[in-house]
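Read through the structures below before going on.
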Structure 1
């Protein structure tokens, strides 16, 4: 009888201890918050890696192709060659 009582008591104490460690003190909520933050940061890192790859590819094309370099200078920066006339229509 006392063996059974001690076993049940130990089980109850173990369960209470586990419940308190998971939910008590906000440790479980903090763990979930940190996991969500980590997932968000990993998504942002992946997006930034893809952007870096894209920019490296664009840089490579600009360095290797004079035509691409001239196109970007005209379209994105409004530049013109020294022997060209620029007409602006409004």
Structure 2
């Protein structure tokens, strides 16, 4: 199961950056999610984008939401400890 683009947009809270009043009022994506992701995701921290991808990948492999978050947190910690992260 692939997550919808709207789910990704909402997880990144792109509605906070969106100029559309409907999105701000609804506190979720109400427009073209693909367009918002392409335009606005670069304004979110890279670590947040990586975390969302890790959670969604774990969910795709059948992990529960809680297990997927634990997986993503572990992966985030591993990246922070890697030599590449220190340079």
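A short reminder: the numbers here are calculations on the coordinates, not readings from a lab. This is a predicted model, so every value here is computed, not measured. Cβ atoms are built from the backbone, for glycine too; each structure is taken alone.
Brief remarks follow.
- Given 0.00 for FRET efficiency 1/(1 + (r/R0)^6) of positions 12 and 52 (r between Cβ atoms, R0 = 25 Å, to 0.05), calculated: source structure among 1, 2: 1
- With respect to FRET efficiency 1/(1 + (r/R0)^6) of positions 44 and 60 (r between Cβ atoms, R0 = 25 Å, to 0.05), the largest value across structures 1, 2 is given by 2.
- Structure with the greatest value (metric percent of Cα pairs over 15 Å apart, set 1, 2): 1
- When helix-only ellipticity at 222 nm (-39500 (n - 2.57) for each DSSP H run of 4 or more, over all residues; to 500) is computed for each of 1, 2, the one that comes out at -19000 is 2.
- If FRET efficiency 1/(1 + (r/R0)^6) of positions 4 and 36 (r between Cβ atoms, R0 = 35 Å, to 0.05) is computed and equals 0.20, the structure in 1, 2: 1
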